[in-house]
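Q: Pasting the structures in now, so scroll down.
Read-outs: derived from the displayed coordinates by stated rules, not from any lab. All of these numbers come straight from a predicted model, not from anything done at the bench. Cβ atoms are built from the backbone, for glycine too; each structure is taken alone.
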Structure 1
Amino acid sequence: MSSRAKQILMDLMLLVVAFFWGSTFIIVKNAVALVDAFSFLAVRFSLSFFLMLALFPKRFFPIRPETAKAGILLGVVLYTSFGFQTWGLTVTSATNGAFITGLNIVMVPLFSLVFLKKPPAPSAMMGVIAAFLGLYILLGGAPSEWNRGDLQVFVCAVAVAFHILLTGYYAPQMDAFALVTWQLGTAGLLGVILSLANGGVVLVSAPQVWAAILITAVFCTVFAFVVQTLAQRVTTPTRAALIFTAEPVFGALFAHFYGDEPLYTYHLAGGGLIFLGMILAEIRPRMWNRMVPENAVFHRFKTKWMKS
């Protein structure tokens, strides 16, 4: 398989991850209405960690210190994103939370430029602009009333951006399965510690809670983060962030077809712009150079970034 074909395959797999994340939103929402959200996260990540150990023990042992350090860092950042989002959503609205979390689409290329000195390709930047506009339209505009919860969700967005960036940095250097196992174990341990500090891990015997835990542990955690880590060996952080903006699109579609929620024209327009952003991100630099004259504004910006 050529490198280009492998990249496209991995991008499609990331889209499957976004589908799982978006389509399980209602399932998780119903589950955390019955059980403490931090207890839910503690069990979800702990179960995911033990699943990784059971499925891929030879990839985890013998323990490699450099992989352990990277995985622990990723696990801290990962749990920070989930923890602050969960905390923030107890105060702010789901729409505000979705919009602010989606700001990571802008942060990833910015952080890539600032910290890694890697400017995104012009086509990727066009994709970022299209996806951000799509997110704005899909969620009905920016939040109109701000509160403390919005700041907490903003911390989540920063953590999501750093998680994507750090995964792109470490994934090509280390075994993907060991890296994922370490980060899920770290997230699970943090979840248990914070749950105990908050009164203990409390779960109920409701079937929908345990169904949600199993579904999210297998598909939205083990599968999702293994795919993300493998994909970011060949896919840039900006492209990965772009693909993940499809999560609210799948969430809206799933809520319509299975939750009887209305689907409006602006949902379709916003989702269309997000998928347009993904298509733009797939344009290779050589193709972009043939499409856009060298004196175009994007070439000038790219030249300026490369010199900085």
Structure 2
Amino acid sequence: MKKTITILFLGISLAIFGSGQQTASQVEPPRTADLSFCYAIKQPAFPPGQGPVVVIDEAHRNFHTAIGTYLPFARLLEQDGYVIKRGLQRISPGSLQEGQILVIADAQPPFQKGDPPTFSEDEIAALNKWVREGGSLFLITDHRPDPAAIEKLALSFGLKVNNGYVLNGFLSGRERPIIFRRVDGTLRDHPVTNGRHPGERVNSVATFAGSAFQPGPHFKPILVFGRGRRSWMPKEFWKFPPDTPTISVAGWCQGAVADFGKGKIAFFAEAAMFTAQIFNQGRFKAGMNHPLARGNAQLLLNVIHWLSGLIACNNHDKN
């Protein structure tokens, strides 16, 4: 794989936001990256610009991009020494040679019936082959309707997604975060949550709505929904009448990882947790900048470290 590549500068002065809107944008406030977010990395994984190349996909109507609402994501990885590249091409054997880690964040479903699927059969086959041969995939989706965009792609890796909303109620017009904790087992003990040393151990993280999924047996759970968690599947986005279909997702996952052939895959069904966003003129925060999400930035770094092979493979989980 190519490891020498031009660095895309995403410094603090850059404030270019993606023009694409979330499918449910008609009923949700605009989302903007919180450019004030900063996380102190005590021991960066690599010197600046000398780490592996991380390609952030922009070719599948992604709501989150490296120069949009995932700018805090990109900045954090650059701070850790990784090289960020925008993935502007559809997936092919050639495009997959541009980096060691591919991030697909919140790809969107087709606009209307009859449109081509978000991921073609050729793209899915190429991505499976690439991961089996040693590539690392960081696949991220969110709540309805976004899981429909990656349903076939996820299933090819042994993941069954639910196209719904997992909510924790609302506070001042915004969804309350769901807290996953080590002490109650919803945040699982695993190299990804333990990090490279005790200083990188994560004890809790927050997610902000999102969806649920059932992983195949080769996956190791990271975030597991506790008792009482349900998924709602309304006909209209963000409208939940009394007859809205709902199912229990207790025991289902919102995050899991797996070895896949010679490669690795990390899948999370909530996207805001790995960025920093502000709403309503800065009055509300969602993501790594939220006061209850103090472990989110470290979890993101740990996931990337695991995908790039920095976390020792003999540090087996206990689940």
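Q: Of the structures 1, 2, report the one carrying the highest value of distance in nm of label points 7 Å out along Cα→Cβ at positions 37 and 277.
A: Once distance in nm of label points 7 Å out along Cα→Cβ at positions 37 and 277 is worked out for each structure, 1 has the highest.
Q: Let me ask you something else. From which structure (1, 2) was volume of the Cα convex hull per residue in Å³, for residues 117-156 alone calculated, if the value obtained is 55?
A: 2
Q: P(r) over Cα pairs in 10 Å bins from 0, in percent was computed and gave 6, 26, 36, 23, 8, 1, 0; which structure, 1, 2, did it come from?
A: Answer by label: 1.
Q: Moving on to the next point. On distance in nm of label points 7 Å out along Cα→Cβ at positions 61 and 269, which of the structures labelled 1, 2 is highest?
A: Of structures 1, 2, the maximum of distance in nm of label points 7 Å out along Cα→Cβ at positions 61 and 269 occurs in 1.
Q: So helix-only ellipticity at 222 nm (-39500 (n - 2.57) for each DSSP H run of 4 or more, over all residues; to 500), computed for just one structure, reads -24500; which one of 1, 2 is that?
A: 1
Q: Same structure again: Given 39 as the derived value for relative contact order in percent (Cα under 8 Å, 6 or more apart), which of the supplied structures 1, 2 does it correspond to?
A: Label of the originating structure: 1.
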